[in-house]
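Student: Next come the structures, one after another.
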Structure I
Amino acid sequence: MMTSDEALRQLLDGHKRYLSSQPLHQHQEAGWRATLAFSQHPYALILGCGDSRVPPEIIFDQGLGDLFVIRTAGHVPDTAVFGSIEFGLEELNIPLVMVMGHERCGAVQAAVAAMDTGKGSPGYLGDIIAAIMPAVAQVKDQPGDIIDNAVRANVRLVMRKLEAHVPVLAASIQADRVKIVGARHDLDTGDIELLE
């Protein structure tokens, strides 16, 4: 089984291939699909935004069975996300969890606009915006671009939420079986920034 550090290295190596336009497109052929028909062994779980410009399998140059991907607008977690993470850790023994935000996230932009205008959105979109608002509030007086600052703050906020609401994640981190990392994808350059 891969360690969390090895899993992170494999993700970042794939990202380098993506950036250099030299993807391997590994684990996509018919023979590989057949080996996955009855089991899977992903080495990383990625909670990312549902934005069509940031598919983890492509930006990390990974194939079928490599990643366990969960995507929601603004990578906002709910009970389905918490349960999916539990499944990934308990049943699939995934050693790495990454929360990945991205530049110019529409959900974060909506939360910033809601803070500026004092008006939320109706329906479930309002729930997403409300979940991101604490990150916006945290950075509203900081220098720099408020949206970019809020993207980073939201990644960190979601990481803390996952540790607080998914006991198996917190216990696995404490036991050094799982690592959780935050990341930001730059839409302009394609770069991945690992967040402290």
Structure II
Amino acid sequence: MRCLPCPGGCNAMTQGQHIQITAGAEDLRIARLAALAILLAVAEAGIPSPVPGIKPGLANIVTLLALERLGWRAAVWVSLLRVFGAGLALGGVFSPGFAMSLTGSLLSLLVLAAGCHLPRRWFGPVTLSILAAFAHIGGQLLLARLWLIPHNGLLYLLPLFASAALVFGLVNGLITARLLKEEIKKS
């Protein structure tokens, strides 16, 4: 290896030194899960919705799988990489839609962080998925109210969005639970 020319020129301290980063097994698992989540998010963007902002959130299944398999830290990586990766792929990084997605993801991650400390007997993948879905839509509606649509009329949509969060949170949680059960059978 040789030192490539730097725009500002290499100084004597860094010349000839190279930084090599090696990805571990967990890094590779997180990268695969993030890639799958980005793929699902991009595919979902092509599905027409009768109400803007209501989507199934299929990529959240991958975040829940990361949470159950690898822990909360990995779920954070998968979720945030999905938000930024899908934003890049769809050409909407730092757009209002990106801000909505990021806000929803951050709030749902906070709820999942708290949910990890709740009794597993009552708070498994399905319950966590529903709680995260409510947090996600709640964060998005809060941001929309504070920034994009500063009018109380937005609150009239709350029952519609809450119903969607319940249905899609339940479906995504059931899918996650099923995938985890199948994984245990194969082990």
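Values in this text are rule-based calculations from the coordinates and carry no lab data. All of these numbers come straight from a predicted model, not from anything done at the bench. Cβ atoms are built from the backbone, for glycine too; each structure is taken alone.
Student: Starting from the value 29, 19, 15: which structure in I, II was semi-axes √(5λ) of the Cα gyration tensor in Å calculated from? Walk me through the intermediate numbers first.
Tutor: Numbers: I: 29, 19, 15; II: 34, 24, 14.
Traced to structure I.
Student: Turning to a different aspect of this structure: Distance in nm of label points 7 Å out along Cα→Cβ at positions 71 and 151 computed as 1.6: which structure among I, II? Could the numbers behind the result be given before it?
Tutor: On the way: I: 1.6; II: 4.8.
So the calculation was done on I.
Student: With helix-only ellipticity at 222 nm (-39500 (n - 2.57) for each DSSP H run of 4 or more, over all residues; to 500) coming out at -22000, pick the structure among I, II it was computed from.
Tutor: Values: I: -15000; II: -22000.
For helix-only ellipticity at 222 nm (-39500 (n - 2.57) for each DSSP H run of 4 or more, over all residues; to 500), the value -22000 is produced by structure II.
Student: Can you say which of I, II returns 92 when volume of the Cα convex hull per residue in Å³, for residues 31-110 alone is computed?
Tutor: Values: I: 92; II: 81.
The value was obtained from structure I.
Student: Taking 10.6 as the value of Kirkwood radius over Cα pairs in Å, for residues 39-78 alone derived from one of the structures shown (I, II), identify that structure. Before the final figure, lay out the partial values.
Tutor: On the way: I: 10.6; II: 11.1.
Considering all the candidates, the number was obtained from I.
Student: With mean count of other Cβ atoms within 10 Å over residues 87-94 computed per structure, which member of I, II shows the largest figure? It would help to have the intermediate numbers written out before the result.
Tutor: Values: I: 17.0; II: 13.9.
Top value of mean count of other Cβ atoms within 10 Å over residues 87-94, among I, II, belongs to structure I.
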